[in-house]
Structure 1
Amino acid sequence: MPELHDLTAIEQLAALRAREVSPAELSAHYLDRIARLDGDVGAFVEVTADAALARARSMTDQEPDGALWGLPFADKDLVARAGVATRFGSRLHADFVAEETADQAAVLDEAGGISLGKTSTPEFGMTGYTETRIGPPTRDPWDPGNGAGGSSGGAAAAVAAGLLPLAPGSDAGGSIRIPAATVGVVGIKPSRGRVPFASGLDVPGGLAVAGPIARTVADAALLLDVQVAGRPYAYATAAPGTAPFRDATEHLAQRARIGVTTVSPWDEDEDIRLDAEAARAVEVATGLFAEGHDVDAFAWRPEGYASMFTTLWRTSAARMALTDADLERVEPITAWLAREGRRLSGQEVLDALAAATVFERETITAFAPFDAVLTPALALPARPVGWFDAEDAQENFAQQVCYAPYSSFVNVAGLPAVVVPVTTDASGHPVCIQLIGKPGGEWTVIALAAELERRAGRMPKPPIWSR
């Protein structure tokens, strides 16, 4: 007899609708796991057990209504929820309690989801790892000596450890895909403009978008559909996880053309070294796709990316409302990025934005012959806690680039991407690849990821799963 967390999110929704389990029972199950196990993971910075159970119990006599009806999730700690501490991963906001609920949380509430609290994030979501001065680090459930990536590190670790069935995240430079790949689960970064409440269209360079993290491609597709449509028509009248996902996978019954590259736009500026297991995952995925699709290696040699992206990232940091006194209290990497950003001239920022537009056009053109482009998800396996330099911010930034050189350019180009596990290393840890789609081509890469998932077979769970 499987435990409730052994079921996929879609299976849990089916059990809720069939009254085989109540929303209160399901929430209590996850809250118990969080209480027992999160001390070893550090996925949560706030657990709102009383509010979650009260909401769940209020649903007991209701008719199921909404795509996520009765399903637990948790808000990333960059997302405000009224009456709940929202710390943004920073000691500057250690005592801040939001008065209003942000759209990113309200949409999931309206779909019937039940928030269990806040998942951990690095300070202001600025780094690809989740270690802060405000709390313990977030750890890879496979090996507590390693970090879980970032910035949606808590969300990914909670899903991988069976503390949540799925979780929302956000991604400005890889912040969904980096932690999902680090802990071996599925993460989707949508196209720029796809998710209405976090489209990327209102920030410099259009980098930051919201998206889902889950254990299966179908579960992630379900959450993405909710984030896009709010109250999705497909799930209001059909069994959860059927219509759009099935239509997409059937649509790709024909052959697709898939490009394969291990080139990153950082190669000319940083010493990028691809780990053997990451390279093997690309080879395995290539072989699996070759059985039914046209797969071609292609030469992609982008130039001038490092300077442009570094300027955009510093510009984003410079926009944060931090006083000089605040800069003395934040993490060194945050202070460095903000100060460097404030030193930029208007001309330098405009030049970087113009270069980003050129890069977007050139990348879309280079990828245009393909239905999807396959790359490594990460260059290196999960990094030990403390591996990223806590004092030398410039070295820290370079380390992040060497860890995840295949992520940020997808944000600059505004393209959709999915990371999905396809192999395991010698320890049994899942290893992911990345599939990048055309503008607005979420369902194509989701369908291809689902095909890979099916052909690769069921991935193992970390030891903490069965505790």
Structure 2
Amino acid sequence: MKKVLFLMVALAMSVAGYSQVLKDGKFYINEDGSRYLKFTLNTQVWLRYNESNPGTTVNGFSKSSTTDIGIRRFRIQMFGQLTDRVFVYTQFGQNNFNYLSDRKTGFFIHDALGEYAVVKNKLSLGTGLTAWSGLARFSSPAVGGIMGIDAPLYQQATNDVTDQFLRKLSVYAKGKLGKVDYRFALTDPMSFQKSTAYNASNTISKTNANFALSPAKFQTQGYVQYQFLDQESNLLPYNVGTYLGKKKVFNIGAGFIYQPDAMWRLGDNGKDTIKTAMRLMSVDAFYDAPIDREKGTAISAYLAYSDYDFGKNYIRESGPMNPANGNNMPSVVNGAGNNFPMYGTGQIVYGQIGYKMADNLLGKSGGTFMPYVSMQYANYERLADPMAYYDIGVNWLLAGHTSKLTLAYQNRPIYTADANSEWHSTARKAGILVQYQVYFN
């Protein structure tokens, strides 16, 4: 890691020495500024109290609740326009580092891509490890500009199962045709056997589909949106959560992910292997606009409907930066810590809305507030009862997204298997989180 940082510093110094201008965080490498290199930094730190799922253990010890401090995200980006048509982008960092994490593991690569503008603005082709993928707006969230304490993670449908923290080895096409913004990609899925979701003791059954262990076929995906009002940048694959009243945006989008023979299960005879495709579809709408430009008030709203087909009865539990690592109650299907059924075969509705109060509400150096509420509601085939997950919070915008303190209350369902192996919602648990974000962009 020291070598990587040394090389970045050396590169920055050499570029600075050659550059004509340093402005807006960019090292311009020609006189008109059309060629440049840019660096950004983002740190998000969580302080959290979590009511544990029943049966939760930490290193074998029962824990009814946990309190922890963790680095939810740390990112370094470097990108630039090297020629009139060649663009390069890389991002690395670390996610979900808390008291249970392996130490000194080092950063990992999030993105590494090269891109060529075939027809400027209208069509660019690129390849590498990238978040240019399909399905929905927040399948590729710009984490430094999200409205709540976290993005709707269910939209990252194969996160760390057949990709690397939502990034995929892909060849992609992206661009703008008038007000139509599009992205399409052909992806080589990563091996399921290397996934944290892989369980060697239970990979195929008669009742529940799972990702197949056979060599994966290529995945196709895309996302298209019509941008009615202000146009959003598509320089990077990541979509902003809120512009805090700086833009007036209204988009309607639709996307998909399709992979043949991605899933498998046993036939009713317990012998035949049945393979099925993974078919994921989504439609969404995003509105983010000022209410009173003079005062600085603004509104942000997002609504999405998704239909996920991972195969018969597929379900996957997940919990961000899980503060526990075991569960001694097999009937509790959530598993450890803050896990809940986030992904599954079925239909999902997600909505979020927030209101930015007037600028300088607390004085010139005190910033202002932006309260928000979001909900994920799903009818998953495997669950006997609907799944509803809530996140209610308020952002203290000390300096916009650059310096931001967020307080959030999250509430999730607990599912328990009954005597007939049906999964019912039997309780709810909560978490209280404080996040501080520093974002240099």
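Computed from the coordinates by the stated procedures, all read-outs in this text should not be read as laboratory data. The structure presented is a predicted model; accordingly, all values stated were derived computationally and were not measured. Cβ atoms are built from the backbone, for glycine too; each structure is taken alone.
Below, the figures for the structure above:
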quantity: Value -12000, calculated as helix-only ellipticity at 222 nm (-39500 (n - 2.57) for each DSSP H run of 4 or more, over all residues; to 500), assigned to which of 1, 2; calculated: 1
quantity: Structure responsible for 60, 58, 40, with Cα extents along the principal axes in Å calculated and labels 1, 2 on offer; calculated: 1
quantity: Of the structures 1, 2, the one that 3.2 was derived from, the read-out being distance in nm of label points 7 Å out along Cα→Cβ at positions 145 and 393; calculated: 1
quantity: With mean count of other Cβ atoms within 10 Å over residues 49-56 derived as 22.1, matching label from 1, 2; calculated: 2
quantity: At a computed 1.00 (FRET efficiency 1/(1 + (r/R0)^6) of positions 209 and 273 (r between Cβ atoms, R0 = 25 Å, to 0.05)), which of 1, 2; calculated: 2
quantity: Distance in nm of label points 7 Å out along Cα→Cβ at positions 113 and 129 - highest-scoring structure of 1, 2; calculated: 1
